[in-house]
1. From I, II, which structure was Rg and Dmax of the Cα atoms in Å = 15.1, 57 calculated on?
2. Given 3.9 as the derived value for distance in nm of label points 7 Å out along Cα→Cβ at positions 72 and 128, which of the supplied structures I, II does it correspond to?
3. To which of I, II does the computed value 19 (relative contact order in percent (Cα under 8 Å, 6 or more apart)) belong?
4. Assuming 17.2 is mean count of other Cβ atoms within 10 Å over residues 48-55 as calculated from a single structure, say which of I, II it is.
5. Of structures I, II, which gives 3.7 when distance in nm of label points 7 Å out along Cα→Cβ at positions 32 and 112 is computed from the coordinates?
6. For which of the structures I, II does the calculation of distance in nm of label points 7 Å out along Cα→Cβ at positions 40 and 136 return 2.4?
Structure I
Amino acid sequence: MNQPPSSDEARQSLNAHVAEKAAELRAKYGPHIGSRELERILADRSQVRYPCRLVFDATALQPGEFACPVPLGPRPEDGFAMHVHPYFAAQPDRVPYLVLYQLVVVNYGAFASADDAETFGAGVLGLSKDEYYRQVCALADELTGGEPSDGCTTPPACG
């Protein structure tokens, strides 16, 4: 008799899938992922499951939070506005680091973890998970004046 996978097995399976999607995305749009490539990625339904547009607006963000996908309606199919802190609006080549971290929420919802976000972002950008994590934390810390922020200790979700 087949038993359902354990939560650890399910988590590992999702993380492997996330890594596979990151490699596909990098092969399709990389190796450099800048603001132009990010816009193309957000429009690609084979890579970003639901419509997603970039908005530089902090109203939906928690203190110290750098980005967050906000649903545009009751169903994921209604799409998302990816709110990015306006501090980064004049830094377009840094924005992909922040948005890629949050795209796992758009694609996988509440099942996505911070580990999945790091796997995905690192894979798309061609970095090790440790280097990607350091980069994202450094960006998040800029919002708090160098003080460590909550942006790197909580799963990628708003509120």
Structure II
Amino acid sequence: MPDDRRVFPALTVARNLAIARKATRFRSWTVAQCCEVFSALEHLMDRECENLSGGEMQMVAIARVLLGAPGLLLLDEPSQGLAPRVVQDVMRVVRKLREEGVAVLLVEQNVATALEVADRAYVLDRGRLAWSGEAAELRRDAGLRRRMLGA
């Protein structure tokens, strides 16, 4: 039986990012810009993707999306398993994308983090919409936050 590593060489972070580029009507980020946001990426370029930690994989995944010039970014629990510093970096990217007119759909249990970057908020309870409105209202109104989120 052949060694799969010879047939399918390991994909490095640099190669993984290189194949992500595509042209859309939205601005494509550069690898340098991604490294500015996620400084650890620069030191990971020669690493094989299969040997990355969860947080490192999350950074590579988000950088791949940015290099692909997204018009919509879907993030499902982006803070899960990440160091607080990296979570801040991810939220900085979300803010920047919003400023550039890119839509971001963020599913997040970390309420404070999500409300810092959201324009609108939707609270689901057992799969049903329990509340929707301006995120600023949910940020301001502690009573509403307690009723809707227990926070």
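1. Structure of origin is I.
2. Answer for the origin of the read-out: I.
3. II
4. I
5. II
6. Of the structures listed, the value fits I.
Coordinate-derived values only; no laboratory data. As the structure is a prediction and not an experimental result, all values here were calculated from the model. Cβ atoms are built from the backbone, for glycine too; each structure is taken alone.
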